[in-house]
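I've put the structures underneath this note.
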Structure I
Amino acid sequence: MSTGLPDSGTPQRPGTSKPGLRRKSPDQLIAESGGDLEGHGLKRTMGLFQLVCFGVGAIVGTGIFVGLSDSVAEAGPAVVISFVLAAVTCVFTALSFAELGSAIPVSGSSYSFAYAALGERTAFLVGWCLLLEYGVSVSAVAVGWSQYVNELLNSLFGWELPAALSSGPADGGVVNLPAVVVIAMAATLLVRGVRESATATAAMAVLKIGILIAFCAVAFSAFQDDNLMPFATHGLGGITAGASLAFFSYIGFDAITTAGEEVKNPRRNIPLAILICIGVVTLLYCAVALSAIGAIGSDAVANESAALSIAVNQVTDSAVGGGIVAFGAVVAIASVVLAVMYGQTRILMSMSRDGLVPRVFERVSPRTHTPVANTWIVACVFAVPAAFVPLDVVVNLTTIGTLATMVAVNVAVVVLRRSAPGLKRTFRVPLYPVSPVLGVLFCLYLMYGTGWTTWVQFAVFLAVGSLLYAGYGRKRSRLVSSPATDPAAPVSPEA
């Protein structure tokens, strides 16, 4: 059974398709990753629990501990609706990720899915956008970690790091040293091995969920109904803008699919982990936002980047509770840096295998079974913006780039259903094709909410990516003369 039909409706010989439209069959993607065995030195060591913890570790962090104030500033108490709207967008797209992750369990995530369905040029641009989701967001998350480190030091010892060493030039400092430190710590752990990284991520995920649940218990004890009025402070526009910002809090759930080559029984565990993570995180976010606003009011939450610590301090009339929350934030955000950096290295590894980025990114250490050079390059590159750029500069650009990749994933589900109906899928999106179509529409709606300046920045970003593909990737692609360019290449029949 074919993986797709060319535009003419007739088969092409290998190597004759236009460069930007070259596609890889799902079978080839799986074969290159090692199939159901080990591939390229990677080892399958992660079970379902570790994968769920990895997903929670990638999601829960800066968005709720630091970014909550920005979302509340836009939407007021109606930020709860903003979180739900962002979650609905994630749910439709998560279903698409679950189907594709079960059908093509490889490390490339959105990039590999786009390569199989939409062609090489689109895949390269998806990988380019993933630099925003996985790379630039590491910088943003590290900046948020720095803020809570100061809050923790203040709670424990009554002092803070000098502004010159804890903020970038835009915030009155010189260099954000803690942000660089957390990236270096994550890189060190990642190069030691996936098992060690997964164990650390699981422990941190359990700890931060426990602290957020404890926060909700404390904050709800001081809940006042009047703090929810007026509810929609800035109307529907505020809710939409709040949802676009709140979406940043969900970024990372798709990192689960980047572990496709290091997960036991990936066709079963990847879809389950994605759906469990989205459900747990949505309930947690709505409870935290509602309890925080109910305890101290939306204005107080909007004006404090470390709003959760402030809320606990006010409710308990003590700095101890705020110190515990700050500790939870330090742990939570560190785990996000770890998980998201992991995702970035695996995306680059997949792109390197295809010749679209330099080969150094695909090299795996025979001793640790990890891409050591890849990890340290990512750490060094993204430590620079973490050291010098404030958080709010990159949040919207990261959000629109992530939403664009999710549009591609939803479209890929539709394309592969038509071009590769025999592909083995252990999970299928319900209500097809309504679900992926709604996923596209919700993503576009949130992209609209990021504002025109972000769209201009994103257009420039895509233009640069297109030039890089034309100047480097198109010429060095390993599909130039590969039989996999044959659109009549077979796929495995569905089990």
Structure II
Amino acid sequence: MTSTLRQQLFRVKPVPKDGGESGSTLKRSIGLFQLTLIGVGGTIGTGIFFILSEAVPVAGPAVIWSFIIAGAVAGLSVLCYAELASSVPVSGSSYSYAYSTLGELPAMGVAACLLLEYGVSTAAVAVGWSQYVNQLFNNLFGIQFPKELLAAPEEGGIINLPAVILIALCCLLLIRGTSHSVVANTIMVLIKIAVLLFFVAVGITGWNADHFADFAPFGLTGIMTGAGIIFFSFVGLDAVATAGDEAKNPRRNLPIALIAALVIVTGVYVLVAMTALGAQASGDFDGQSAGLSAILENIVGATWPGTVVAAGAVISIFSVTLVVLYGQTRILFAMSRDGMAPKIFQKVNPRTMTPVANTIIVSVIVAILAGVLPINFLAEMTSIGTLAAFLVVSIAVMVLRRREPDLERKFRVPLYPVIPILSIIGCLWIIKDLRPITIIVFAIWTVLVLVWYWFTGRRNSVLGHQLKTGMIRLVGPGKYVIEDEDAYAESMSIPVVGEGSEREGGRK
């Protein structure tokens, strides 16, 4: 690889200042509380309602420790996200972090992870939503949707209509404006937390301490296996980082929201798990498809608690779909602004201050996937995309600490570099247990995205254009001297801030 090509592939984007050099045209309207609930909303989905039937049989009552360990592994990555969010306060999550630390080519590799994580998971949870809506309508009104409208053609149906309707509703909310979307998400998150607390309140009445007698029947192996299963219930916390361009005071609020969301999610999960195990013997969880609903129905001797939990699941998945669809559009927005995706993805409606065309395109593609494809077998792809992104963020923290030790950081990872290293080890430990086919498909997808970059993104790179035309001059990794302030400001869509300024990692 020639020196010039190497410099091109690994050119590092300057670290932007808060809302200035980032060139954002999005409106900063999301406060700390709403940011926190974006993280909670994107994380607490169907997992906690049904995952106990998979985790308890392999870990026993010690599944409580499995939840804590899984939360700790996710927490290691969240701490790394928190530091980078306070240092690189822009949309794009780990894509933007990789671009500002590792370079353009690695950033596109991370983009492949994120597009897979958000795109596939949005369609997958929408498919799941249709089943819960059908169950809820059956419980309340005795109405069941015909199978032709609940399944993909390969599964004997015509179209999964409820899934398409859900994507359309989320699309309309996002188009109306971010403030409307975060208000809706806030309401839905509060409702689903209330439903889970309702489960705790009712479930604790059936508490039996004898259920914890044989606490760890499968030893440490069972606990760690359970943690691997449960980890994927923590996927979605990184959605907070996609809101960097729309968060108020992002250097302060993004780290706090990330950590607060982790604490809330872990606390709720452990509380629900303890209650479920206290109310039902661990041997009864195996093959229990109804999950939390069945536990409450056995305690109360009636079906109405199950209906309440089913309603909570419907609201829960709606919230997850909204947050994940939002995250997908903001990642593409950041990529488009950098020249790594078509320009249409960065066009912002002047009235709503949202990327309307971006949202519609993403929603249509996801609705097609959810409506006509049996995509449940792709759900594991969401996990490997998330883990790969977590891995890169942990590496990026160490790179940025070394390259720019004086960069403003409102939050610093404690026990550095132990935490980032443990995060890397934790992600690799979980990835190794994924099915080989998952890793192969992930590798093929990543190669396709990198081929796109080689033939299109590399040539359309805004940073590359700025360097080629002499707007800026590289003086070190991530450090540039601006030679033409007016042209640079126009290319970044930001106000002119003065003559002859120097940006080092985004700082003047």
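Throughout, read-outs are computed from the coordinates displayed, never taken from laboratory work. Keep in mind that what you see is a predicted model, and the values were worked out from it rather than measured. Cβ atoms are built from the backbone, for glycine too; each structure is taken alone.
Out of I, II, which one gives 2.3 for distance in nm of label points 7 Å out along Cα→Cβ at positions 56 and 80 as computed from the coordinates? Among I, II, the structure yielding 2.3 for distance in nm of label points 7 Å out along Cα→Cβ at positions 56 and 80 is I. Among the shown structures I, II, from which was the value 126 of volume of the Cα convex hull per residue in Å³, for residues 48-143 alone calculated? The correct label is I. Each of the structures I, II was assessed by relative contact order in percent (Cα under 8 Å, 6 or more apart); the largest value belongs to I.
Can you spot which of I, II the value 23.1, 76 was calculated from, given it is Rg and Dmax of the Cα atoms in Å? It traces back to II.
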